[in-house]
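What follows is a group of structures, each given as structure tokens.
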Structure I
């Protein structure tokens, strides 16, 4: 009798699975789904979905404004290989959308109906996004995903070190797990998929930096020659071939705005989000710095908010000697090449990552504390084990540090910016600027 009941339960669960995931041959959802932008987020959206390569799944993308029950608009996705995998990426960029509008969409012949929101034409209403970096794939990653979603973000930005696969094909399953976390955590109950904007980190490429890792250069006795060449702008810029070979997942899995490795997203006329490559697949100096100055010069005084984000830091919290001397060549490069441009063209806050800690600096101008300076926030501890930062007593530019996982909840409205730092227990650990306390 017990064996009979056990069999009934097994068959019941199997039937429930079939009914829930396959109705008249329609699978409920794809293997992976990822939304981002290549152009103005007020009128476009780029959608990826992943399928098994041997499956002859439809490439048709259907969308319409939510709630209107009108006919679906149909388009056809392009197909791209998922590096080192049996999967295929279906990708489509939808343009000409209405600003500030919710759309519903269907992917091929999958059953589930999803939603996305275009960004509003202006920021009269609060614009909210969540920043973090050093993402990983484990339990901490999933915890912070869920905490981020409590703030109903318009989008998420991740500042590098995504799945910690180190560009190795043997680590393919890390990417599967990473996309599983996105599919399971970063879609609301009613099906809204949160777009994600990315930049590259050292664990997204082979050897951590372009063209070689510091340790490799030292072993070959080339390190000082390399530094000399970079400082004199004599080192060659990276190529498409180099990037595809040394960052096959990063460049194979995602669509980006602008130049491979760095670009800018303009949200209407209120936000320029500048995605930078801190010398992982492109040099900090040279073409990227020239490009950055041009981008900042064109937007200064025209955009209410100009926010750069990148992996390595100009003002690190862990990789810094007591007193404030940077311990990494890459941080020195960012400090010398990018920071003067941030200061010249009116950047108020820059988002940094990499150290697996939390930090917020004082407002800084010309490497001094100044009320009109730039605040550097972050240091990348979304899903990794936190490291121990230097304290404000040890390093002059640090106003607050902590060893804990965190996300940065950014709210923009009109000309105002607000940054709220939330830890892995869902508690606020810092705020900038601090909300004035109302006296009783």
Structure II
């Protein structure tokens, strides 16, 4: 009886472990992390060289499937897929790509891409999707030739995020441009090409000026949905207007103003049943003087983190760096904006970089040209107990972090275990769910109509 029981419990535990689709990371200059063991381990076998955007996907056991910078797609052997070049993302786009499974088909995956242009942003080619079929190329996958670079929007920002829908049988993919959020739903029937649109503030104007590399600043920054699927955060690096550049002909002066005048940090409600974004809440605005780029939610869902850069315009360089801050907001507070706590500050330039939650429940911060990642070690804790450590996680020899870290369907980051105590065959059994996340309800399905 004991050996049968132990075998049963081991089987249940293995079945109950969190899925590992987000366990493999590839980013920066040949940098990587493997979380599949439960502990972050640096790897150096990836082939990406990307300044910002990147995305990876593994199967639910943690086996790498493929990864991309939005332009090139590498398979699990770290070779380019035969048709895996020429995607219309850009490695200089904040969120150049995100990978989303096709519900009901284990072989098909969508790669959504957003382009950018460091010259004139309005010249970029917009929002597209391509489909990877893992049954192609001997089982290592390839992009379906007739389903490559399908346009969805002519122009959007450098922002992408995704989450499971309310019924758990599909996903929402979101992007943003100026004052509008576009939510596309994917179900077993495929991608609904008609997005749910939500017009909410602030308006981030795509400024019009003949001076290059000015309009791109406003399009930078991440958006993230929380794993629960009811909150959305947006980081806007700047919020300039065309009128502010009237009469300016000096390139350095124009770029300095574009970069250093401050951006916007906003929190919204998201309805993952309808795809609607609503209730815009300004956490910080341009008047506060900070530019925002990386954002992330804690594993337990209580805290929101944002990285902020404080800069001054300059006449000799693009900007004068003052300081960088990691900000924490308590989403349970009556006044979320007022709950802001600075959990880390330093003057090591540059500061701008992604924040990304790992399966070890730590949040990683990418800082350019570092051979380490900085880490928020205890993001479920309030204030400085969250324990931000500069350059805390060493990358492999020769690898470098730049600005970006891979993004995922945010519900892939929800971690937990099903626990059971000793019991005898034929008797009723109680199960408990162990997770740091704030969970409203759990649906049990053991294939037995009598279980509840």
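Read-outs: derived from the displayed coordinates by stated rules, not from any lab. If you're wondering where the values come from, they're calculated on a predicted model, not measured in any experiment. Cβ atoms are built from the backbone, for glycine too; each structure is taken alone.
A few remarks follow.
- Read-out helix-only ellipticity at 222 nm (-39500 (n - 2.57) for each DSSP H run of 4 or more, over all residues; to 500), computed value -1500, structure in I, II: II
- Which of I, II leads on FRET efficiency 1/(1 + (r/R0)^6) of positions 367 and 383 (r between Cβ atoms, R0 = 25 Å, to 0.05), largest value: II
- Which of I, II yields 14.2 [Kirkwood radius over Cα pairs in Å, for residues 271-334 alone, calculated]: II
- Taking mean count of other Cβ atoms within 10 Å over residues 111-118 as the criterion, the top-ranked structure out of I, II is II, with the highest value.
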